[in-house]
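Peer 1: Structures incoming, each one as structure tokens.
All of the numbers you see were taken from the coordinates with simple rules; none came from a lab. Given the structure is predicted, the values throughout are model-derived calculations rather than measurements. Cβ atoms are built from the backbone, for glycine too; each structure is taken alone.
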Structure 1
Amino acid sequence: MPDTQDLDPRKAAILEAIVSEYIGTAQPVGSQHVARTAGISVSSATVRAEMVALEREGFLVQPHTSAGRIPTDKGYRFFVDQLTEPGILGPAQRHKVAKFFEQVHGEMEDMLERTSGLLSELTSYASVVLPPSHESAPVRSVQLVGLAPRLALLVVVLADGAVEKRTIDLPDEIGDDVLAAAGARVQAMTAARPLGATDERTMTKDRVLDEVVGLALDAMKDLATAEDDRVIVGGSSRLAAAFDAVETVRSVLSTLEQQLVVVSLLRDVLERGLSVAIGTEHGYEPLASCAVVVAPLSVDGHEAGAVGLLGPTRMNYPQALAAARVVSARLGERLGGGTEAPPGRVDGRTAEDRVTKRRGAHGRS
């Protein structure tokens with residue numbers, strides 16, 4: 001996690017007031033307004049002097065000579081790590097999330113797209129969902145269907161709702177009866193086991209059947225280890241209202257269209273132990289005016305993807321963190337077949353989250 005220097009309590013309170021106000025208004029914040037903020041019990045002159053010091057230390061910047069100050073990336077980072085905690089969704093939002101996951105059905109692809117839309121609706125930011133890897137997903141059913149005399153289609157349904165397909169080149173013209181028998185045999189060997197666990201093989205006296213079974217198992221192993229560079233984006237249209245500059249909106253939208261870039265961004269943020277990357281921290285120049293909030297997606301105790309939000313650096317971080325964590329937790333439960341929230345979790349925050357000291361509380365342990 002990026003380092004942030006300590007600030008004395010008065011400077012920290014003034015910085016928190018400025019960041020909170022700027023997030024809400026997108027207007028530079030003046031000393032008189034800060035002096036009227038609850039908890040700031042000093043004069044506007046004192047506030048002004050402290051704002052100058054905060055600017056000198058890199059936490060604030062003055063966009064115009066006569067204007068107030070706005071936070072820098074460093075100021076937002078201090079706010080996220082030291083001054084704020086993950087928020088709690090309001091009653092209406094909690095009801096909306098609960099109702100959504102009670103009613104959402106269908107194949108995983110459709111579920112992920114609708115979940116992305118839900119996350120965007122909760123926050124008014126663009127949302128991204130990195131689909132889970134299928135390597136650890138248990139197999140529910142397997143079928144082999146003939147497409148041509150020497151070509152078959154392998155259809156694998158996984159416990160997380162995904163349906164994977166792969167064509168298989170056959171060594172000879174194989175009849176439907178042999179394909180059906182091979183499919184049944186593969187089903188018996190792999191049902192309820194992870195998709196990637198396809199090494200155990202038993203041979204029969206039927207050479208053709210064994211060869212087809214082996215080809216199907218090899219195809220399943222390829223499916224398990226294949227890199228998935230898809231990412232599902234929702235709420236892109238909301239970006240127009242989030243940024244003042246049209247060119248910024250165009251640049252962000254163009255980046256979101258590059259699936260591999262977005263996948264790499266989410267994975268990189270998580271690998272660095274972060275749940276929030278602000279401005280230039282994430283290293284993608286076209287998104288220098290953006291912040292990214294990411295929550296890992298866990299299915300049956302295994303990290304299997306991620307959900308995230310992308311918006312301006314002045315995003316409402318407590319709300320965004322709360323929404324990402326709640327939606328990630330509920331999506332993970334649904335993909336794993338569960339219906340109840342994990343023990344100790346309320347609105348995406350565990351009991352440990354709620355008592356954790358504020359220092360760097362948004363990194364991933």
Structure 2
Amino acid sequence: MIPFGLYIHWPFCLSKCPYCDFNSHVREKVEQRRWKEALLKELTHASHDTTQGILSSIFFGGGTPSLMDPETVAALIETAKALFPTVPHFEVTLEANPSTVEAKKFEAFRKAGVNRLSIGVQSLQDEALSFLGRRHSAKEALKALDVAATYFPRYSFDLIYARPHQTETAWKAELREALRYAQGHLSLYQLTIEPQTAFATRLARGETMTLEEDPAAFLYELTENMMREAGLPSYEVSNYAAPSQECQHNLLYWNFENYIGIGPGAHGRITLEGVKHATSRHKAPETWLAAVEKEGHGLQIIESLSPEERLQELTLMGLRLTQGLSLKRLQEETGLAPEEAYQGLTHLEGEGLLVKTPTHLVPTPEGRLRLNGLIAFLLNQSFG
């Protein structure tokens with residue numbers, strides 16, 4: 001039976017971070033019981049869309065899922081286990097903020113069935129946390145990591161680097177401190193400015209919002225080296241893990257496998273009658289909630305992906321992985337050999353940016369530094 005994942009979106013936050021373009025919303029009050037019933041109802045409806053698969057992971061994302069009642073989390077996990085066959089020790093990840101209030105709920109989330117936390121630390125420096133619009137302090141973050149280590153066999157946390165004027169010395173010190181608290185996995189993201197965010201508005205006004213390109217590339221190489229030396233090499237362009245500590249749910253995305261998405265704005269990829277389909281749900285929380293209460297689901301779109309769309313998604317996702325894009329997955333989803341799929345392949349190989357092994361297309365270290373351009377070139381050459 002083919003493994004698949006379940007993504008559950010909780011759309012609420014206490015405040016909107018200025019760099020965030022996710023489907024997250026601030027509300028004065030959330031009716032927890034009403035939302036619990038709606039999510040359970042949509043989960044049951046979504047179970048009818050699966051074929052013969054086996055649930056390998058659940059991921060509670062957002063928004064800020066650690067604002068959910070632990071009872072809601074427990075009910076969703078138990079319902080998923082009742083609706084689907086599961087692998088013996090499947091991964092259940094919940095995203096959390098490291099505020100003191102939310103850290104007090106970590107034990108309850110563990111009892112609810114969560115076995116992996118992903119904590120949005122973002123920085124271990126108070127000045128940077130203020131710049132990033134975070135509500136917690138560096139001291140709170142470190143305390144939350146200690147609490148996480150008490151209750152969870154696996155946890156990860158995020159840091160954002162390549163911030164304006166960030167120096168090599170400062171990032172080295174921050175990363176060394178992070179490694180003292182790491183438990184097998186770190187997510188390290190370069191700051192990017194997304195459209196329609198507060199940072200994008202400030203950038204348009206002429207403010208410096210990120211590090212310049214060359215220093216940012218240097219910090220990326222520095223990060224790769226430090227993490228590899230610490231025994232947590234990259235397995236994806238922004239994710240680093242010790243062997244067997246990779247996030248199994250996210251690997252489903254990057255390998256273009258199946259996953260169900262429920263909750264406001266959640267996307268999914270499911271295979272029906274041998275064809276990959278994309279699903280999406282109403283984005284606005286109140287619209288989604290009304291639809292679920294009336295229709296039993298908030299599904300807005302379910303459509304088959306064309307061979308061209310499948311190739312695009314495979315390329316965008318698969319080349320982010322350190323091991324590269326699986327040629328087996330390419331064949332399964334498109335029926336194409338790499339030379340048929342990518343007209344620009346030979347050129348990139350000649351430039352030393354991409355290598356074709358017997359099993360994968362693998363960006364070289366130089367290619368990973370230019371990954372966005374590399375992917376754009378491949379797809380532009382393929383589709384003109």
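Peer 1: Ranked on mean count of other Cβ atoms within 10 Å over residues 10-17, which label among 1, 2 comes first with the largest value?
Peer 2: Structure 1 comes out on top.
Peer 1: Given that distance in nm of label points 7 Å out along Cα→Cβ at positions 154 and 306, derived from a single structure, equals 3.0, which label among 1, 2 identifies that structure?
Peer 2: Considering all the candidates, the number was obtained from 1.
Peer 1: Here is a follow-up. Output the label of whichever structure in 1, 2 has the greatest value of FRET efficiency 1/(1 + (r/R0)^6) of positions 234 and 298 (r between Cβ atoms, R0 = 30 Å, to 0.05).
Peer 2: Once FRET efficiency 1/(1 + (r/R0)^6) of positions 234 and 298 (r between Cβ atoms, R0 = 30 Å, to 0.05) is worked out for each structure, 1 has the highest.
Peer 1: Work out which structure the value 3.6 belongs to, where distance in nm of label points 7 Å out along Cα→Cβ at positions 146 and 218 was derived from one of 1, 2.
Peer 2: 2
Peer 1: Suppose you compute relative contact order in percent (Cα under 8 Å, 6 or more apart) for every structure in 1, 2: which one lands on 15?
Peer 2: The read-out was computed on structure 2.
Peer 1: Kindly point out which one of 1, 2 the value 1.36 was derived from, the read-out being Cα Rg over 2.2 N^0.38 Å, for residues 186-225 alone.
Peer 2: Matching structure: 2.
Peer 1: To test your reading of the models, identify which of 1, 2 gives -0.70, -0.91, -1.12 for log10 I(q)/I(0) by the Debye sum over Cα atoms at q = 0.10, 0.12, 0.14 Å⁻¹ when calculated.
Peer 2: So the calculation was done on 1.
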